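Please treat every number below as a calculation from the coordinates, not as lab data. What you see is a predicted model, and the numbers here were worked out from it, not measured in a lab. Cβ atoms are built from the backbone, for glycine too; each structure is taken alone.
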Structure I
């Protein structure tokens, strides 16, 4: 009985750790300065553009917060003449960014393509790969890869390389590192308005 149960569970463990993590509550920051706090358990969503890895209001130039009880999204552009605009509805795909990244690499049920040892992973990373051609604006082949550290399923980075379709030569490369990843309960401070909402313009 115990042996049978073990044989049933073991493949599921391997399946879980070999797929792209897609939690319903997460905080993620990217090297460009964007930070996202998404809690679909309590339905609270926030996105920030900050000048450093610290996401305190003093370091952030803009923020969007979706308030489901009001059915509105508050957009704070703290360096403009109109520091707050309130829109009806929610820009969920923009604020809840991680599922879009997961889908672009084949969805959360897709098994990784290969294991790559990378210095940013401090060891082996599971990677997902996609390739596509662009022939409208340029004759390029684009190759994207997502890296997730095998040891703890932490997303590490995405990379992009583009090649000339005619010659096959590498034209350029870029990467976006994931500087912060946390699945714990998100503090209320991530969803606080940075200014008094009396200054907001309701569109």
Structure II
């Protein structure tokens, strides 16, 4: 009985919501504005990277000199504008909406607050979470455990009693480093999605 979780922590993109197409469109548009083109397959392999880590990788691999502040501003704005296109991942959303137990729930994501706020509003999921932790709330994104540790602290639950739902290697590594159990929604039949 001691192994049962006391809190649930959900990643947003690719876990709770299917948003890869939205992010690709916004990010590739912002990069196109600076003369850089990325392929969707390449982008999908970067799942889990923060926006800054992604743009650094683009610059490193292409040799482009990018205006990072402009890229962030434009890609975040474009993502927010497309928030109405976010699709729920049904089995994960069902868990988030389940009020049959009293476990507190958090959303912990490498995305920025304006994006998360827009997605949660568009999908009517805001009321599901007691705590929302975004990239701006910590000094280091996943795979660093800071986002999950802060979510646990704000929930008032010891990290070892939290269960994380994730879809990326970075997020799963962050959960492990935080001392939390995790479920990879890509490798668990009931959670599989096509995003």
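Thinking of I, II, which structure, once semi-axes √(5λ) of the Cα gyration tensor in Å is computed, gives back 29, 17, 15? Label of the source structure: II. When helix-only ellipticity at 222 nm (-39500 (n - 2.57) for each DSSP H run of 4 or more, over all residues; to 500) is computed for each of I, II, the one that comes out at -12500 is II. Where does the value 21 come from, among I, II, when relative contact order in percent (Cα under 8 Å, 6 or more apart) is the thing being computed? Source structure for this number: I. Rank structures I, II by Kirkwood radius over Cα pairs in Å, for residues 65-176 alone and report only the one at the top, that is, the highest. Biggest value here belongs to I.
Quick one: mean count of other Cβ atoms within 10 Å over residues 41-48 came out at 14.8 when computed from one of I, II, so which one is it? Could the numbers behind the result be given before it?
On the way: I: 17.8; II: 14.8.
Structure of origin is II.
If you line up I, II by distance in nm of label points 7 Å out along Cα→Cβ at positions 113 and 145, the top spot, with the largest value, goes to II. Work out which structure the value 4.5 belongs to, where distance in nm of label points 7 Å out along Cα→Cβ at positions 161 and 185 was derived from one of I, II. Matching structure: I.
Of the structures labelled I, II, which one yields 0.9 when distance in nm of label points 7 Å out along Cα→Cβ at positions 73 and 89 is computed from its coordinates? Working shown, then result.
Details: I: 0.9; II: 3.3.
Attributed to the structure labelled I.
Comparing mean projected area of the Cα convex hull in nm², for residues 33-96 alone across structures I, II, the highest value is found for II.
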